Structures are given as structure tokens and as C-alpha cells.
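The structures considered in this document are given below.
What follows is calculated from the coordinates using simple rules that are stated; it is not laboratory data. The structure displayed is predicted, hence computed values, not measured ones. Cβ atoms are built from the backbone, for glycine too; each structure is taken alone.
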Structure P
Amino acid sequence: MKGRPRFAPRRDLGKTGFRVTALGVGDVADRALPFEQCVATVRRALDFGLNLVDTAPSYENGYSEEIVGAALRGRREDVFLIDKIDHVDRPVAEQVEGSLARLALPSTDLFVFHGISSLDDWRKLAAPGGGFDELAECVRRGQTRFRGISSHHPDVLAQAIPSSLCDVVMFSIGPHVDERYVRETLPLARAHRVGTVCFKTFGAGKLLGDTPGYNQPLKERPRGKFSSGGETLSPAPVLPHMTVTECVRFTMTVDPDVALLGMSFANEQDEALDAAERFLPLSPAEMLAVQQRAAAAVVGKGVCHWNP
């Protein structure tokens, strides 16, 4: 890409010392698309200046890791790379080694335990000899630099953040999330200088379209009919939607270190990046109005699993 990148790093990610951009790159795997197209899409986001990329073994059964690894070759030093440990009941070392093999890279910047949403799982990981001690061995071997969790429960995050075990935590921030993430989790992380990488700005797509999440079609949905010149046309969806701009403005107003957005296609990138470039903070009244529209937009679209 010619010219100056559109985005520049703005703050340290917690105590890691790495300066991150306001937006990060997530959700980059789609087996329906050619591999090189997926790689080019990630590189396009990096060309715009974004410098944090997230992946996991469970994203399309390792396909995401393969894409990310290929996209980062030759530009690894400038990017904060997050990968995940999907299984809390399996040895950490073999999971880390499997991910690094699919990435075809010697190390990541951060490994997080994926989806730790029960206190029992957290306590097992945090116990002496548990997962965090195993992951510390991976840090000592140079396979990663930092440790953390992603979680869908504020109670887990309330214990994880002050524990000194997590350098970064990942959780939901967006127009339709449990208020505790905004009111309690984010201020607690700031107080302890734990980095925050947040997802669900678009509510897994529920806020933008008629889907139960991740672009899956609704099995049943109300539809209205319309006509043109007396001819009845195809039924039109009648469920409420929100815009990319209002969702991005909400998350950026709340202000996590990084808002991790799904940007699998160029048009998705352009909409999200344009909204971020035009960002103006929402007033309290505007924030409330966006939350009310979001509550209406998720009706009929299934459970929001990130809200306990």
C-alpha cells in the first residue's frame, strides 16, 4: 500500500510495553474462500496500520492460524500476535506447540486460555501446578511472552485481573453486553494495568443482520412483504439492525485498549476503519440510546452467550 498508514499505535497494552492501535484484526478464517485471499485480507489490514492480530486453534480447525502465520511472514516484529489454548483439561505445552506448528512461527506474543467462564475452571488454572504454571514454562522457553484469559463472565475476570497471572484479558465490550463488563471489569483492568482486548462490538453479527451469530442464517424469522407497481416481490427482513458506525462509536467511547473486530472481507474492513477514523465520543444520552437499539436488535436471534 502506498502512502501513510491510516492508523498508528496510541497506547501501551497494559504492562506489556507494546503500543497498540485502537482496532485489532480478528475472525479471518473462511474455508469457503481461497487461502491466499484470506492472507491478503489480513495483510491489507496490516497495511492500514493495525498491529494486533488474534487467532485460535478452534477457528476453522486451525485454518485461521495457518492464514495468520502466512500473513505475518516478513512483518512479524511489528505485530502483537495473540493465540489461544482451547482445552483446559489437556497439557498446555502440546497445545502451544501445535499452534506454533500451524502458524509456522517460533513464538507468539500472548497465549490466553480460551473462554474461561466458570470460577471452577479459573481456580484450576490458577492453582499451583495448574495451567498458568504450565504456560509460564512456555514463556521461559521463549514460545510466548505473555499470559492471559478470554472470558464470558465478569465474576471470573474479577478474580483473574488482580491475580498477577494475567498480562492481558479478553472480554466483551459493545452495545449489548452485561453492564458489569463496562462498569466493573474495564476499570479494574485499568487499575491493575492489565491489557484489555475486547470483542463483540457487533454482537457476533446479531446487531448488524438477521443471524444468530457469525453469519449463520436464522432458522425462523419474521418477514414482511412489499410490492412494486402492483407486483409482489420477495419478502423483506423486518428485524431491526444497527449500523457499523454506531457500534464502533459505542465501543471506542467505552475505550478498551483494543477493539477486536471481525474483518474477513475488504468491505468489512473499510466500513469499520472508516467509522474509527470518523470517531467522535458518544454522550451519555447517545450511549443509552444505542444500548436501547441494540437490545431491540438482538430479539429473536438466539442467546447472547457472552452475557451470563
Structure Q
Amino acid sequence: MNLLRDQPLHPEFVSVIIPCYRQAHFLGEAIESVLAQTHPHYEVIVVDDGSPDHTADVASRYPDVRYIRQENRGLPGARNTGLRHSRGTYVVFLDADDRLLPEHFETCLSLFRRQPELGLVCGDFRWFGEEGTWHRHSCSDQPDQYAALLRFGFIVPPHSAMVKREVISAIGGFREELKSSEDRDCWLRVARLYPIRCHHQLIAEYRRHPGQMSQKWDVMLSTGVQVMRYQWPYVKGISMYEECYRSGIRQYQDACGPPLVWQMVADARAGRWKSALNALSTVLRFYPKGLLMLIRHKMHCLSTAQQ
């Protein structure tokens, strides 16, 4: 690993930024997946986002890892802090509970070499965790990748991508007001201004576990729709983009809406009224047809019981 401050950086130097909050028990695996890369020119920056666990102890086991601690600002703020302290020409954002596969850097960089005009490249990933491991292909061959991103069919999760530093800096990094979907918002802003491509190689692993943000349905739904609405000024009046925009919103609603409705029902039955009312508020604002779905289900149950 080239970390000598008094020497010029390799032109393909990669900065890996790992935010960590309450995930010290996963952090070692994330760091070691970077250390296993076949491309030798990189740095690892761990941003401790005010975590109350032993994040510092885990990071200290790896002498070449740079450790930064800050008051809790959330995932987007931690990523932006890492970006400000990084030095690479290219950047990878790796969450502390996920892992890279060994050929990640070399595979992405080879595409940048062939197409230096690209602002971002990405690849495929596979799930791993409590339910085993399986492959997930999430990339699109659609020529217009901004349209593909609007449709919700591209670049998930964030560590399956590598972005040029000058590009991520030009768009201002991550929106820190977002509680979720900040990575998709960022990639949408990149794709609107720069060409991006997928090399379709498996390069990342995405952990499934109960505490991850992607299973907080109210947050995922509300921020996901909000992220899409940020794009409306740029798609309004362009029929193809408007269609992709509506499709993207439906994707969020269909993916997050039904689980949120059933979570609301479970909370109500258990007497967790504050959680149930919060879920109801989110459903009314972002997935009103979920109430119709619930009414139809209840009517079906009543009809079945009377037969």
C-alpha cells in the first residue's frame, strides 16, 4: 500500500472511505477486503461517526488505516468527511458491514483506462449474511444511464461503484440532510452530468442483517421518494425521462410500501401506537394506495370468514 506522504501518488491511487457507526463487529472484515485487493495503490480511511462501540480499537489493529473520529453526523456526513481527508484520483465508498472482492479495483480501473471520459464505473454484487450467499445482477445495458438510474435499475449498493474524485467533488458530495438513499441521489447527480458505465463483473458483497438501513421501511420510502423529487426540475417536459421518473417512484413504493403497511398493522396490534402512527403518516404521504390495499385485505378476510 502506497501511503508515503512525501512521495507523489500513483496516477491510479484509490481512496476507500469506510464510515462506521455501531458496526465495529463487522469493520475488520471490511478493512481486510480492501487489504486483499490485487491493485496495490490505495489508502483506507475509517470515519468513526461518533460510534459508542470499539470502532477505534478495531481500526488500530491495522497500522496503515487512517482513523478519523467525529461527532455523529450520519452516513452522508461521514462519507463527506472521509472524502475531504482522502487523496486518491478514484474513490470507493465501503460501508463497514460490507466487503469488496479482490479484483474490485483492477476491474474498475481497467474500464477507466479504456474509457477515460467516464465519471463513474460499477459492477455487480452478491448478497451474503444470515440467509447464505447469492448473486444479484443489478446493472442495466440501457445506453442512457441517467434514465436507467431514474428507473431504479442501477448501482446498488454504493461499494459496487468507483467514482473519480474530481467528479464527486464537482457535484458537492453527498446531501447530508438525507437519512437514506443518499448514495442513489449522488449517483443520479453524477449520471446527469457525466457518462457512467457498468463492466458487469462481480466485485462486491452486500451483507444482509436485521439492523441495516435498507430494512427501515419508513425511512427508505420517504427519503427514496424525496430523492426522486429532487430530479423533477431536470426531467420535466422530457417524456422519456418523465416516464423513467414515475417508474422510479413506483419502484420505491412497491418495494417499501407493503412492508411498511404490515409493520404499521403489527405495531397497532402490539399497542405500539407511536410507531404505528408514524408509519401511518408516512403511508398517507408517500404510499396512499397502501391503505386501499389494507382495506381490500380486510374485506377479503371478512368474506372468507363468513363462508
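Comparing P, Q, where is FRET efficiency 1/(1 + (r/R0)^6) of positions 40 and 112 (r between Cβ atoms, R0 = 30 Å, to 0.05) highest?
Structure Q gives the largest value of FRET efficiency 1/(1 + (r/R0)^6) of positions 40 and 112 (r between Cβ atoms, R0 = 30 Å, to 0.05) among P, Q.
For structures P, Q, which has the highest computed value of distance in nm of label points 7 Å out along Cα→Cβ at positions 120 and 208?
Max of distance in nm of label points 7 Å out along Cα→Cβ at positions 120 and 208: P.
Upon calculation of Rg and Dmax of the Cα atoms in Å from the atomic coordinates, which of the structures P, Q produces 19.7, 73?
Derived from P, not from the others.
If FRET efficiency 1/(1 + (r/R0)^6) of positions 176 and 240 (r between Cβ atoms, R0 = 25 Å, to 0.05) computes to 0.20, which of P, Q did it come from?
Only one of P, Q returns 0.20 for FRET efficiency 1/(1 + (r/R0)^6) of positions 176 and 240 (r between Cβ atoms, R0 = 25 Å, to 0.05), namely Q.
If FRET efficiency 1/(1 + (r/R0)^6) of positions 8 and 248 (r between Cβ atoms, R0 = 30 Å, to 0.05) is calculated from each of P, Q, which structure is the one that comes out at 0.95?
Of the options listed, only P reproduces it.
Quick one: helix-only ellipticity at 222 nm (-39500 (n - 2.57) for each DSSP H run of 4 or more, over all residues; to 500) came out at -15000 when computed from one of P, Q, so which one is it?
Attributed to the structure labelled Q.
Looking at structures P, Q, which one was distance in nm of label points 7 Å out along Cα→Cβ at positions 88 and 296 calculated from, given that it came out as 4.7?
This value belongs to structure Q.
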